[in-house]
Each structure stands twice: as C-alpha cells, then as structure tokens.
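Trainee: Input: structures, listed below.
The numbers here are math on the coordinates, done by the rules we state, and not lab data. Keep in mind that what you see is a predicted model, and the values were worked out from it rather than measured. Cβ atoms are built from the backbone, for glycine too; each structure is taken alone.
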Structure 1
Amino acid sequence: MATGLARLSLTATALVVVLAVVLGTMTSNAMQQLHHTQRQDHMIATVLNARDAVMLTAKITTGGTATVVMSHSQRRLVFTAHGLRQLPGTRTYELWLMGPAGDRPAGMLNPESDGTAGPAIVAGMKPGDILGMTVEPANGSSQPTSAVVVVIR
C-alpha cells in the first residue's frame, strides 16, 4: 500500500513538473511574440506619424493594389497589398528596394487566402530608392529574377 501511494505521489509530481515546463514554454513563446508585435506596431506608428510620411498607391500588374506609406526621414516604409493573385507553392511575392546602390531584397510576402498581404515594414531606404515587387521562387532570391509587377516611387 505504501509503495502504491509513493508511486502515485511520484507520478503526480512528475505530471506537475511536466505541466510547469509546458506552461513555462508557452508563456515564454507568448511573451516573445508579444514583444515582436509591439516592436512592429511601434515601427509602423513611427512611419505613419512621421512629418514627411507620404502615402502612395499603385496597381499590381498581376492583379490587386499596393499601398505604401513611406518616410525618408525614418528610412522606412510600410507596405500593404489587396487583391493579390494566389501563387503556386513554389513561388512567392518579394519586395525590393531599387536604387542607385542596386537592387536589395526587402522582404517576402505571405498573402492571406483573401489576397491581402502586410503590413510589411521595409527598413534601410536610401536616397533615390523606389520599391518594387516581383514573383520569385518560394525561398526568395538575392536579385530579381522576374519582371517587376509593381513599382512605387
């Protein structure tokens, strides 16, 4: 009888430890995600509230509309798109900063099933840069490999 109680007590203790570890991991992951979201929201607000913020909209040649709010003083922009055509799993939309310094990858988009994408924050704008978007292999590319489907100046 004593061994049965000891075994039950040991099992209960092990379950409590496992539960504590699982809950601790979940809490840590949630905190990291919250921190990331707060940082992203802060960057978006900084661009949207910049004195030199400009909103531009352009048609995407493959379908849909892209909207950008950019701030040259913040050297950032916020990109959103609506009505994007769904791509096969082997392809993705990729953003580029294109300018005198050459074309630089600025992020890949994962559109929702309704064709919306973003907000995507693009940092590191340099004088003379424009934003372009291409259709690239699913893992992205270091240089554009297809025609630009939208350009925002």
Structure 2
Amino acid sequence: MQKHNVTYGDFTIEREFKAPVTRVYQMFADKQAKEQWFRGPTDSGENQHTMDFVVGGSEFNSGTFHDGVTHVFRGRYYDIVPNERIIYSYEMYLDDRRISVSLAVIEFVEAGDETRLKLRESGVFLDDFDKPEHREHGTKELLNALANALGA
C-alpha cells in the first residue's frame, strides 16, 4: 500500500530585468512570447501549449523528458491587472499523477527602465514526488530562461 503525505511550501523570488514592465509583462501574457521561455527540458523539443490569458482562462503545457515521463502544467487565471500583477493557480503532473497544487502571484514594478518582478508561491506537494525546494529551483531556472528571452 502506497503511503500518502502532504508537504507545504512557500517561497518568494525577486528579480530585476533590464527591460520595461510592458515588455516583461508581455512575455507572460502573449502565448508566442511565453513559448520562448516557459518550457521544461525536452530531448525531442516537443511541447504542447494552449493558453487563454483572461480572468477565468486556463493554460496547459506538457513536455516529455528523456526518460519518457511527461510533465504537465495545468493553470487557471484568477486576477490579471495588465503590467501590474497576475494571480493564478496550477497543478503539476508526472504522466497522470498529480504531484502538486500551487497558488502564485506575480507582481511587476517599474524601476526606471527596468522591471522588478516579485513572484510568490504557496504550494502543496503530494506523496514526495516533488519538494518545495525543487519547485523554487525550477522557477528560478524559468526566470533565467525569461531573462535570456528578453536579452536582459
């Protein structure tokens, strides 16, 4: 019999980008722009991505890793204030197994010609398939990919 457990985790990441708020925000709001950086490592380069960036809209992203395991992101948008904030929840899956459920808030603050981004996340990690520190590390890697896509 499989042991079931829950681990709770919260983290905040603050990051500055050498790009105006409108451009950084657009990298989250526009499907084609987001596809430049919001993806997991895949050998085949194959990702499925759908996105309806409106309050009540959803996002789906999946990719298969070299070991054959498919990683899936399923999100729902709850609050969008253009160039200021995005609030969404999301579930992560490994194949068909849900491994976490999270609530995330992204704030965009103008800092001269740059953008200060603050990302806060509160998650529930299920049955030891993921851990808060792994999610925080992965989120930092995604923000590195965002910086590369911005050229910042």
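Trainee: Can you tell which of 1, 2 yields 39, 17, 10 when Cα extents along the principal axes in Å, for residues 63-102 alone is derived from it?
Mentor: Structure 2 accounts for this read-out.
Trainee: Quick one: helix-only ellipticity at 222 nm (-39500 (n - 2.57) for each DSSP H run of 4 or more, over all residues; to 500) came out at -11500 when computed from one of 1, 2, so which one is it?
Mentor: The value was obtained from structure 1.
Trainee: Given 2.3 as the derived value for distance in nm of label points 7 Å out along Cα→Cβ at positions 39 and 143, which of the supplied structures 1, 2 does it correspond to?
Mentor: Value 2.3 for distance in nm of label points 7 Å out along Cα→Cβ at positions 39 and 143 corresponds to 2 out of 1, 2.
Trainee: Next question. With Cα Rg over 2.2 N^0.38 Å as the yardstick, tell me which of 1, 2 scores highest.
Mentor: 1
Trainee: As an exercise: relative contact order in percent (Cα under 8 Å, 6 or more apart), calculated from one structure in 1, 2, equals 30. Which structure is it? Provide the component values of the computation, followed by the final result.
Mentor: Details: 1: 19; 2: 30.
Source structure: 2.
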